[in-house]
Structure 1
Amino acid sequence: MPCYNSIDGEPASVSHRLPTELLRERMGFDGLCISDYGGISNAHEVQRIGETIGETGFLAMEAGMDMEMPKAIGYGEKLKEMFRSGQADTELLDRTVLRVLEAKFRMGLFEQPFAMDGESCKKIFEEKEGAELSLRSARESMVLLKNNGVLPLSGKIKKLALIGPHADCARKFFGGYTHLCMMESVYAVASSIAGVEGSPESGQIGGAMLPDGEPVNYVPGTKIQSDEAELFNDILRLQKPGCRSLLEELKERMTDTEILYVYGYPVAGKDQSRFEEALQAVREADVVILTLGGKHGTCSMATMGEGVDAADINLPECQDAFIKAASVYGKPLIGIHFDGRPISSDTADQYLDAVIEAWSPAETGAQAVADVLLGAYNPGGKLPVSVAYHAGQIPIYYNHPNGSAWHQQESIGFVNYVDVPHTPRYCFGHGLSYTQFEYSDIHISTAEIGAEESVQISCVVKNAGNCAGDEVVQLYLRDRFASMTRPVKELAGFKRIHMEPGEKVRVTFTVQADQSAFLDRQMRWKVEKGEIDVEIGSSSEDIRLKGTYRITEDRWIDGAKRAFYAKVQKDKV
């Protein structure tokens, strides 16, 4: 599926160079190429390619696009007429139709052309294995960013304050393109059509009503439509009857603890109108849990998602303000962040005692979060991104080129920005645990390898703490000197391992020489002789062990066949 973007001035949807020359001829793809929704129309109407939509459709088909989605516009009547009149060669049409038919045969659509009936689909959708997989995914993706010893929670808490818009709304556990998100989009579109009076400043869209008669409101001071109407919880209960909010989950599991729930603040904006009630709960509680972040979706009821962009990557002002206001009472403050992007907040860093990045944990999200809070599950997730302090640092990524504008090291007068560090807030691969892991005994099988050979790199990891846990062992490689500018380091392999207290495991990575290949000046893939630095650690910055090996020869290779990641195995010690 080609993207909407233009690459070197050429929209991907009409680029012969990408779907045909690169994808099919060089990479050997023999499947179906389909447009993103409205991709051909976008090339014509927005990127201004082709004098008519038929001409744009012809360019897309010629480029190698086999099917247009979601309906025939570029491949509509105007293109049909071009084939009828001889303006377009029907051999092109034959090629495209053949690919569509081949794809249908591969999928068995001629043997079983119709979708399952509703009941059969529902059975599969509600299978126990699906919920179990969802729970595993939610648990393993949780990232413990910070912990000053307040987690896991003690079983002796008398009063727990639970504050935030996500705590009593399981919908906010779900991301874009889920059924719930799509249902919201229907109502969002219906309530913001042209000609409807109202504005964010007034707090209500004049005359707009939900099906049950409730007015559609804005989050105060923002362009985000409020989702507090009970309708959206009803939609969730219909589709996922077993899905619970965090409030419901904690009430069931913390039976000896009084839970004080208050909404507190919205998912966006500056509104502080509900602060006082929430601060009263903080004053009364022994421990405070704050649910933070926005709402992942694809409409005007979301704060982020496809087509929902923001210039600011930090927490909403209202949430930062509440964290600061709550901090004066000296209670342990725990932040749980829900969103489609990671948390970034100076205030959270300064005042919160623990921070959990929960992402969009979906239908079993409440159970997964509660498991981490209560110590029933030891978090072992790692960040798949580098988290910036400020949007002005972006792009910021762990494998930036040597000497890039991202960081010039000591070669210029100012190694940092004048107002923030050059480093990320949280680095790629970061994630804490309730236990500790020790690394030792790095072993590199050979000091030198040829361009077609491999090297085995291993180390011993020990669970040195008092509870079982997961560690993600990460291997990074660095091309010390090269004929082209290379990254400061690259992730070459990783392995998630579960260990009991005191257990030791040897993790072995088998690294191919061509994992260090790169494009030379003639755009050929090259394995280049030279020193390769080895780093093994718990994150891209928390490096525990180092070593080196040497590639002894230059060789140009078929880039499509080079190794991508190291093969990994673990053995008990």
Structure 2
Amino acid sequence: MSPPHPNTPVRDTGRDALIRSTLHRAETAAIWILVAGVFVAMRAAIVQIPLERDEGEYAYIAQRLLAGETPYLDQFNQKPPGVFAFYAAAMALGGSTVAALHVLLAIITGLTAVMTGLCLSRSGHARAAPWAALAMTVMSASPRVLGPSANTEHFANLGLSAMALACIQSRLRGGRPALIVAGIAAAAACLCKQVALLPACVMLVPMLGTDMHARADARRLRPSESASESRPRLTRLSALGWTMLGAGIVVAPLIVFFVSRGAWSAFVDAVLLHNLDYIRRNSWSEAALALGRAAGRQWPCLAPAGILAVLAMLSGRKDESGATRIAAMWLAAAGAAAAISFNFYDHYSIFLLPPLSMLAGLGVVRVTSATRNPAGLRVGVALGAVLALAVAPVFADRSFWRAASAEDRARILYGQNLVVEGRHIGEYLRRESAAGDRVLILGSEPQILYYAGLRSVTRYTIMYPLFGPYADAGRRQGEVIASIESAPPDWILDVQVWSSRTPHAGRPLDLERKVGALVLDERRYRLVGVAIPREREQRYDLRFGEELALLGDRAVRAASGGVLIYRRVASVQAGGKRVESDGKSELSGDE
């Protein structure tokens, strides 16, 4: 045999393998450390941001739930009850504070990021796991998708990620416990967001069945073993049955609870029937415009992960673990779930983040693996991935992250909505109200009720169903009018901000006329505060007491498009008794 040519490299397989293994472990550890640091820094910056209206309605319902009331029966809401339970748990453990609710959000998003990584790690892609967690950490906090808000999508993602992890565990090891856990997690996700049912069902398809367990058995068998000696395999039907059992463990007690409270019909009306009307509101052309606007806002957040996800799917055809296919199916189903209402609100995109992060993590590893020596080039590619997934999205929103205070961040995030001022109005009501006072908010600002710690006079704290293009809007308005007549509100907030009502041109006008007649009667109500819009600054000027008096007759006109706050002059009592209140007197009569 002739000696090797002098220029022919001599392979040292053991040494090369050791170097690669060391570099991979160092890379993985470094990225996990980066994930932890980025997570703490981003979540600390947003923990004190005031609640927006969706958070406000969940927080208010959680308050009333802890006080013994029943959701849907006492408060109308089109979301499933899971998010109320999360909020109530945060309040019970950490107090009724904004910080407690946003610490809960941090825990939820942190667990979701970790489980997103674990899904890859358990599928044999340990190097991709921290990259997926990094992408998830950054995108889930992005203002582009309203990540700082504790919306239902965050909670549903936790359940879907846990379900995916349990199904992967079942795929690898088989057995019923993992399938039961998958069912529990899937049900929990659907109880936070109805449309989570679609990705839950789609993810189960490739993970359940005889073929899966046969492959798992084959990998575990020693050469001396035969297939007949392996454990009995679950059929598709039995595997699905164990998963449904897990779902039933969660769902059955809730059904019993609402039926026993007499709230089942109210639950069906709000969570199912109204949502069927809700998803039929927009046309295809309106949906296309909404999608285009959302894409224009969100691309700095989603595009880096999206590009890496495409690379992962193009190069993942030979992925025997199935992780690429599972994540791609999850992403497609999540996209369909986010689009089902044709609205494309920013926070709907949160649904896409776990599978998008998984694919982005796989994309990073496949790009770095395709890069040959020297090792320095691979390090450069890894640094480029950090820049794309973590630095670029944060830099695109640098005005938000560099803002001086939580209120400044709220104004950047929510614009001309009553987020900052809603807290101040609620605190004013808390200071000035008497025990047992009730409030009517003609608009959708339930965060004010949460801050005030007061009850609404009606179960409709979100009034879009009353002012939208719905056939039953008149019936719902009649329900509110009946509540007003039976128990006149002590406070009336006439919220004229367009986004608080989004009034449809063909809406019934009964409720607006009723409230207008009440507040115009100076014997019953007097103006005690206003929020005057300052559109250029995207804020409102609040005027109470002497500052309000200085405006005089100009107060109502100045607050057009803002908020008018009225307080009841006297409580009318039965029996014709004269009642003193606020220095005035009147004879009781019909309200």
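Could you figure out which one of 1, 2 the value 2.8 for distance in nm of label points 7 Å out along Cα→Cβ at positions 61 and 309 was computed from? Please list the in-between numbers first.
Details: 1: 3.3; 2: 2.8.
Derived from 2, not from the others.
Have a look at 1, 2 and say which one yields 15 for relative contact order in percent (Cα under 8 Å, 6 or more apart), as calculated.
Values: 1: 11; 2: 15.
Corresponding structure: 2.
Quick one: distance in nm of label points 7 Å out along Cα→Cβ at positions 261 and 285 came out at 1.3 when computed from one of 1, 2, so which one is it?
Working: 1: 1.3; 2: 4.4.
Of the structures listed, the value fits 1.
Identify the structure, out of 1, 2, from whose coordinates helix-only ellipticity at 222 nm (-39500 (n - 2.57) for each DSSP H run of 4 or more, over all residues; to 500) was calculated to give -18500. Don't skip to the answer; put the middle values down first.
On the way: 1: -7000; 2: -18500.
The value was obtained from structure 2.
Bear in mind these aren't lab numbers, they're just calculated from the coordinates by the rules spelled out. A quick note: this is a predicted structure, and the numbers were derived from the prediction, not measured. Cβ atoms are built from the backbone, for glycine too; each structure is taken alone.
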